[in-house]
Structure 1
Amino acid sequence: MISRAGIAFMRLLARLPLAWVRTLGLALGVFLYWTIWPRRHVVDANLRTCYPQWTGARRRRVTRDVFIHVARAWLDRGWLWHGQTDAIRGRLVLAGALDELAGDAPTLVFAPHFVGMDAGWTALTQQVARRFVGIYTRQSNAVLDAWILEGRHRFGQSRPFGREQGVRGLVSALRNGEVMYLLPDMNFGPEESIFVPFYGVPAATVPSLSRFARLGRAKVVPVVTRMTPAGYEVRVLPSWADFPTDDSQADTALMNLRLQEWIDAMPEQYYWVHKRFKTRPAGAPSVY
């Protein structure tokens, strides 16, 4: 949980050279790797499930690197949310199929849970002249909640949309030309999820990407954010010509399959600290 003193510390980080912030992130990540062993077990179990061909040594190395990248991304919120505007723009390189975000066509951004997900949102809202909407889960800590909302909606025309508000407003926003930033690649429980393969293992996955694209009559544009020594590269990929279809289960399986390609390119930057396989099919043993 973050306090007002913690936020003051994050403001201070915004004034430091990026190399110093990343060095602090390295130290913090290694410390958390050695001390928070339950979460280390989660990362190890996820990697063991998705990469059974890896040796134990490689799995331990990537697990440690995951903690380092998560820690660095957390500290980077200091300059993302409190740094000078020009400095932020210089550290966020927006590249790729930028024409996909031009105009006012209904657009659904598929932003997977890489550690740079907040940097990706900041880059888009700062550098793309569109209105944006994102789904927000309210935090129990009021100080943390206010800090996150202020930081994420610092630039451009963007607004949060609470999960409790339902889907009607989001669909309306899409149809009216707002860009929706969606991160559906997590386990949100069995209520609205379906089981589709993720690295060949049945994984409870919300079919929201397919449903919002269909209801909002929106194109799906993947955006993959990579942490770099100089900041982040936010790469806009071509929209999916074959998405959505009338089969939300097939669409969701395709989403996971394409996501795997991006994870394979930088497994240490995916958010493996999440219990991706927490919900299991009936009778299946626990992964954790």
Structure 2
Amino acid sequence: MSGIDERHPEITPRRVRFDWSETPLHWIPDEPVATHFINVLHLLLPAGERWFVHVYKQALPLVADDPRLHGEVRGFMGQEAVHAYSHQGVLDRQMRERGLDPRALTLRIEWIFTRLLGDRRPLPIMTRRAWLNLRIGIIAGIEHYTAVLGAWILDARELDAAGADPTMLDLLRWHGAEEVEHRSVAFDVYQHVSGAYWRRFLAFFAGVIAMPLAVYFGAAFLCAKDPTLHGVRPRVRDYRRAVRRGLFPGNRFMVAAARRYLRRDYHPSRECSTRRALDYLAVSPAARAAKRR
């Protein structure tokens, strides 16, 4: 027995820092398009993680009757705030200082989270509580995918073999490990404040539809703005090649994860491994430096 509670591990923010001065724009050597497929995460996550924190500030009073869950939500919010800051550093320093300015798209993404998914109800007949419950359901679905993708990146040795930049890999794996660590929180909050299966189903499909569109259009934007690519567009065969090489998760992986989430008896604690996440955090250069500080 590992002695680890898979459902309720301790959730503590790690104040990590990353130095992007030596990380090239194409941090997977000779794979600019595959690099940009993964770089879409940096476009989405700063605004998305800040939105998570904003929504959960409203959810905190709703879980005040469960002290353990209330504490886990606060730990979750702390970790997500550090995630947003860390990925923002990639946009501001690793990309912009090498001639790729992502702000034209990140401003639109910010609008989606602050306006389209903000506090204003999309329909007058929808109560504020129903809109909050739906957004909490969307977050639960997104967190399912961030956890399984976090587990994937921890074991994606093909990225190491391809010569991927170690600082970028550490960012992605530190983040992935923390997503595995706090994977149950969003689902437990949703079950506590609502628990309706139909709403979980609908909220999840909103994210499922948006995700492949975001990956393609985000990668297309990055390729178009990349000063070294001269208008190269990502193609389906580029995506398939990245999947075959093990540089990106494939459709079967994503569909299988969706099917598991939509089971009525689903719980995130049965996904992934907290022990695996903690093993990486124990050797992560950024996490170790944060612990020393």
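Derivation of every value follows stated rules applied to the coordinates shown; laboratory data play no part. Since we're looking at a predicted model, the values are computed, not measured. Cβ atoms are built from the backbone, for glycine too; each structure is taken alone.
Here FRET efficiency 1/(1 + (r/R0)^6) of positions 174 and 198 (r between Cβ atoms, R0 = 30 Å, to 0.05) is compared for structures 1, 2. The highest value is that of 1.
From 1, 2, which structure was relative contact order in percent (Cα under 8 Å, 6 or more apart) = 31 calculated on? This figure was derived from 2. To which of 1, 2 does the computed value 1.2 (distance in nm of label points 7 Å out along Cα→Cβ at positions 206 and 278) belong? Structure 1 accounts for this read-out. Hey, FRET efficiency 1/(1 + (r/R0)^6) of positions 150 and 166 (r between Cβ atoms, R0 = 30 Å, to 0.05) derived from one of 1, 2 reads 0.95; which structure? Among 1, 2, the structure yielding 0.95 for FRET efficiency 1/(1 + (r/R0)^6) of positions 150 and 166 (r between Cβ atoms, R0 = 30 Å, to 0.05) is 2. Starting from the value -14500: which structure in 1, 2 was helix-only ellipticity at 222 nm (-39500 (n - 2.57) for each DSSP H run of 4 or more, over all residues; to 500) calculated from? This figure was derived from 1. Looking across 1, 2, the calculation of log10 I(q)/I(0) by the Debye sum over Cα atoms at q = 0.14, 0.21, 0.23 Å⁻¹, for residues 30-117 alone that yields -0.74, -1.05, -1.12 traces back to 1. From 1, 2, which structure was distance in nm of label points 7 Å out along Cα→Cβ at positions 6 and 110 = 3.3 calculated on? Source structure for this number: 1.
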